[in-house]
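Laboratory data are not the source of any read-out in this text; all were calculated from the coordinates shown. All figures in this text were calculated on a predicted structure; none of them were measured in a lab. Cβ atoms are built from the backbone, for glycine too; each structure is taken alone.
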Structure 1
Amino acid sequence: MKNFKYLYPVLLLLILAAACNPSGKEPSSPKADTLVSYNVKVAPEWTDMFYRNEGWFGADGIFAMTLSGDESVGAGAKDSVLMYFSDTMTGTVIGDSSVKDFKMINNSFAWVTSLNPSDATVRIFYNQDKDGKPANFFDPNTPDSQPKEYYWFGDGFVNQEDNNSINIFGYRTIDNSEASWDFELTGVTLITVPAGKPFSEQSQIDMPLYLTIEGVGAGTFGSGIFVNTKAAGAPNPDGYLYIYGLLDPNKQLVVARVKPARIKDIAAWRFWNGAAWDTNMENVKPVTDRVSNELSLTPLKDGRYLLVFQADGIGDHTAIRIGESPVGPFGPLQKIWKVPEVSDPPGIIPYNAKAHPVLSHENKLLISYNTISLDYFNDILKYPHMYRPRFFWLEIVE
């Protein structure tokens with residue numbers, strides 16, 4: 001649930017800013033930096049899978065990866081997909097208006113074994129303590145970790161150069177009070193689980209990926225990952241991981257890259273400074289703005305790249321930008337989907353949209369976004385189904 005990691009006043013400013021941004025018009029003629037011909041439609045077969053009343057009944061931070069590391073479109077048709085979530089709500093929903101045995105944990109998972117979702121092919125699970133109560137699989141456990149911190153997950157990938165280990169960026173986070181938005185991010189961790197092993201065999205390493213750039217903003221890397229390797233199915237591979245970060249307050253996108261085999265070696269990382277790859281993270285330059293804390297970059301068949309995000313971080317519209325390369329330049333913001341749930345009680349806030357190529361079909365991308373409210377700690381007990389992933393399809397017809 002700790003989706004943006006900002007304090008309450010900043011959240012209000014973002015809501016006002018999103019409301020003031022008018023929808024852009026689609027171009028009248030084809031342009032290389034825009035998506036000209038496309039259709040969008042709801043994906044109830046996926047949204048309905050996460051409407052649940054017993055045990056897990058809501059979560060955010062949804063990412064997905066195949067266990068083989070294949071990142072290509074539709075890879076989930078032939079391989080198991082691990083889907084994972086951040087803040088997770090558990091309990092028994094009664095009459096869609098109350099919750100018995102409510103408990104919030106900070107991470108949960110799902111196995112997905114088909115592109116056609118059903119109770120048989122989507123199995124959601126979470127950890128349990130010795131008393132059978134819901135618990136986290138992953139808690140901060142590094143030299144820099146402090147008591148009472150927990151993880152908000154960033155993107156992850158399967159490292160084919162490390163025997164298909166699972167790797168997930170974890171943002172160490174702490175609550176400053178019991179108020180809904182009073183929390184802060186304290187650091188970044190890379191969590192690794194060896195292939196075929198239980199989550200309990202995890203390792204964690206502190207990564208110095210929190211940055212502050214004077215006159216620009218502050219933030220972290222890990223918002224999205226593009227695995228541009230031949231083994232992962234990239235159409236124009238160069239052997240690198242492209243790791244995207246976000247700087248507040250203007251939701252600016254920054255980019256780093258590293259070879260998968262050296263992801264834990266910060267000395268091997270390079271940061272895009274607007275002209276070249278730089279060894280100094282503080283020289284990084286934003287490549288675009290108005291994106292969200294979680295997002296995705298997907299290669300298109302025509303050689304361009306599709307960036308998917310929630311416009312301005314939160315707000316009514318899921319948006320895209322088209323890039324010439326993994327570092328851009330990126331074209332204008334295109335609002336492709338007006339979230340229908342914004343009028344639902346208790347006042348829905350959409351955020352953190354992204355595409356899931358491994359669960360998609362040829363020319364038809366599955367896109368998710370999350371929904372929450374301002375007073376979520378109180379609202380979740382009265383409107384328990386407000387907080388869960390929603391899905392739609394983006395069909396590219398050009």
Structure 2
Amino acid sequence: MASPEFAFVCACAGPLAPPDTDGDLDGATLAAIAHRHQVVPLVVEALKRHGRPISPALAARHDPLAPLRAAREAIRLRTLLLADGIEPIFLKGSALAMLAYGALARRQFSDIDLLVRPADARRAAALLENAGYRARSDTGGNPADTNLAGATLANRVARLSPLAKDMEVRHVDNGQIVELHWRMTDALHERPAQDREAVQWVELAPGAAVPTLATDALFAYICNHGAAHMWARLRWLADVAALLAREPDGGDRLWHAAVARRQGRAAASAILLARRYFGTPVPPAFAAPVSLRLRLLVALSRRVIEAGGGTTELARTHWRGWAEMTGKLLVVSSPGDLGGWCVRLLFSASDAEAERSRFWFVLHPLQRIPKLLKRRRLRQDLRRTRERA
């Protein structure tokens with residue numbers, strides 16, 4: 001049974017049902033759940049609206065200026081890239097905040113997702129580097145990616161692009177995180193979004209707008225992204241619920257658009273989970289596919305969402321990266337998607353940055369899976385040792 005704090009967070013994150021403000025809530029638990037699911041602004045907003053106190057733990061996790069800083073940087077980066085002939089598309093982040101919630105500060109986010117054409121990725125990486133961005137390993141962010149420490153971002157993209165769809169970088173001064181995408185999914189041969197999807201412009205400040213995907217394409221992308229991560233954060237489901245609530249037809253257009261893009265299973269999982277946690281009405285024309293993979297996706301996602309009463313990060317569960325790989329497999333909808341999944345299983349981003357021997361593409365996968373299983377067994381042994389202690 002869900003705790004009162006978890007139920008309150010769900011009510012705050014949903015666009016329709018007002019939260020029940022009569023019961024007592026533990027401030028620390030409420031803050032932990034809101035922070036873990038990245039819906040702190042919505043919880044703070046609901047507490048203020050009903051005149052309830054905001055605990056110190058929740059206040060410490062609330063940074064209302066973070067979305068504004070990210071939006072300002074998004075505008076700057078678009079100007080920078082456009083000056084070199086690169087027109088990026090902004091995924092999620094500030095553009096989604098305005099489309100789904102009508103205000104930057106209502107959606108918790110701090111990173112910027114930039115999508116460029118694959119042919120422009122190296123050039124975009126060089127521009128980001130000149131603007132003060134470095135790879136996470138060069139700023140102490142990810143010690144696993146130290147094989148090419150000090151390499152230029154353009155060279156990193158060249159190494160990563162055959163095996164990965166994006167690269168994360170951080171600004172050396174202000175800590176701003178940017179994910180540079182050259183593909184939207186793990187599919188091996190993906191047609192650039194700029195050639196197949198319509199875009200829309202979203203105003204982030206007076207006279208300053210950025211391009212993002214048209215709402216139907218953005219909805220399908222969010223569903224794919226969330227399902228591939230087992231809906232580990234309620235924030236992604238809240239985005240789905242908010243977009244559905246803004247549709248005059250109850251969401252039918254978005255549902256049909258997701259099915260047309262072969263994201264029906266991912267979208268169905270989003271709709272079913274949003275109904276469960278937020279009470280979001282399903283689109284009138286929605287019919288859940290009869291699919292074992294959909295049932296597994298929903299059931300496993302519920303376990304991930306509710307882990308530790310909603311306070312436990314996926315990275316701290318024994319599922320860890322296996323949950324994401326399982327989620328990606330459950331939403332595979334084409335041979336290209338399956339090929340991309342196999343590549344992700346056999347190679348990781350850190351593998352791509354490693355020095356490669358002549359027979360690397362043959363020998364490395366044979367070593368990788370046994371190493372993964374060995375690390376998993378060691379983590380289980382360590383956990384049992386701690387439990388006995």
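Given 12.8 as the derived value for mean count of other Cβ atoms within 10 Å over residues 124-131, which of the supplied structures 1, 2 does it correspond to? Derived from the structure labelled 1. Quick one: percent of Cα pairs over 15 Å apart, for residues 108-203 alone came out at 70 when computed from one of 1, 2, so which one is it? So the calculation was done on 1.
Source structure of the calculated read-out (Rg and Dmax of the Cα atoms in Å, 21.0, 67) within 1, 2: 2. Work out the source of -16000 here, i.e. which of 1, 2 gives that when helix-only ellipticity at 222 nm (-39500 (n - 2.57) for each DSSP H run of 4 or more, over all residues; to 500) is computed. Label of the originating structure: 2. Structures 1, 2 were shown, and mean count of other Cβ atoms within 10 Å over residues 116-123 at 12.6 was computed from 1.
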